[in-house]
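Following this line, the structures themselves.
Where a number appears in this text, it was derived from the coordinates with a stated rule and is not lab data. These figures come from a predicted structure and were not determined experimentally. Cβ atoms are built from the backbone, for glycine too; each structure is taken alone.
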Structure 1
Amino acid sequence: MHLIAPSLLSADFTRLGEDIEMVNRSRADWFHVDVMDGVFVPNISFGMPVIKAIGRVARKPLDVHLMIVQPERYFEVFRDLGTYCLSIQYEAVTHLHRAVHQIKELGMKAGVVLNPHTPVDVLQDIIADVDLVLIMSVNPGFGGQKFIENTYGKILRLKELIKAKQSSALIEVDGGVDLNNAGKLIQAGADVLVAGNTVFSSADPEATIGLLKDAAAGGAIQ
């Protein structure tokens, strides 16, 4: 089963409730929520009150990506906001093993995020403990960027590591995902595709989500 997670960073904030209801109706599986602090990345996004409001309307799991320094300060807060999967940046955490287990002990799925320049080998000693690895296929901070082609090889290497370590971690990809590369990403080994601009800039976002699901299914190796 391959999952589609529309990124609310690309939604129309003047119609956020309507966009959330559209995703609820659609064939999407998760809501992807990017949290930025203006320090780890050069942008600021959702605050806690907005995420709380999203959680009241969303009828699908919240997949939250923290692009912030010292993310461990907020683990309990995001648990209380109804987060299903909480992902933290490898580059922002000093004690990754401890942080991953703190997230899991709070009852959430724990994800680790790798920026484009970070090799998958850094996860050798933690991959068996994580539920998800998010590969950034653009530099984090802004939506609508061009997809980095090296991502395919990175997914293949991560898939090999997951198998070698007998991990059950899912592979998620975020950045520049569209109808042209969705199937190829799944074929490389991705399980979850985050799509923001592709969905919300579309004339028919709900139909586009369906097309992404179909493209992902077409890329699946039988």
Structure 2
Amino acid sequence: MKFGVLIFPGSNCDHDTFHVVESVLQQPVTFLWHASEDLQGCDAILVPGGFSYGDYLRTGAIAKFAPVMQSVARFAHSGGLVMGICNGFQILCESGLLPGALMRNASQQYICKQVNLRTETSNSPFTQGIARGEVLRMPIGHMEGNYFCDAETLARLKAEDRIAFRYASPTGEITAEANPNGSLENIAGVLSEGRNVLGMMPHPDRSSEGLLGSADGLRLFQSIATSLAAAQ
């Protein structure tokens, strides 16, 4: 079992993500440079948060052309596990590996705070260890986290059980007050058709140790590790 963490110019959560895998999850992990097409035999790819290429043009719009993303696309299309966090989610949407887009927050302000997420499905390698309806607490930190897709895509996401998380109240109610950025139907994370690619705006990497105020994010990394172990 081996994890890979991508590094783009402007990534700022790559070391956070690496630390969770190496020191908390205690699994092999390596950095993967944006200009290289070599995924170094990794079994799961983590696309971290930050400001890849300074967020010029649009968030993730330049990163999708990086050589490493061509390899990540092939890896994902072959069934490999890929998780994008915050800017990573934006990159995966721009790359076409996930549907929809992340727009400017409805408030037109950068938002950094703790939020509550209701788990919408346990049917994925990333959430198989989390009960449907369970509420997790994680931080967000973004300017463009307002998820949007067209009506046809939304209907398909619902029908195929591909909405992974929704912003919710501490007791799991889906309300406007619990929505920090204006995301369509409070969507905080979605899955690919093959269920092997996850994108989410909240940061499990920043909530994987109690010292940070919540260790709920570790549940996702543990789920990935369990899924990889079962496949070996």
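Given a value of 12.2 for Kirkwood radius over Cα pairs in Å, for residues 48-111 alone, point me to the structure among 1, 2 it was derived from. Structure of origin is 2. Once Kirkwood radius over Cα pairs in Å, for residues 24-151 alone is computed for every structure in 1, 2, the highest value turns out to be that of 2. Starting from the value 21.0: which structure in 1, 2 was mean count of other Cβ atoms within 10 Å over residues 80-87 calculated from? Source structure for this number: 1.
So helix-only ellipticity at 222 nm (-39500 (n - 2.57) for each DSSP H run of 4 or more, over all residues; to 500), computed for just one structure, reads -6000; which one of 1, 2 is that? Label of the originating structure: 2.
To test your reading of the models, identify which of 1, 2 gives 1.0 for distance in nm of label points 7 Å out along Cα→Cβ at positions 104 and 168 when calculated. This value belongs to structure 1.
Once FRET efficiency 1/(1 + (r/R0)^6) of positions 40 and 120 (r between Cβ atoms, R0 = 25 Å, to 0.05) is evaluated on every structure in 1, 2, the highest one turns out to be 1.
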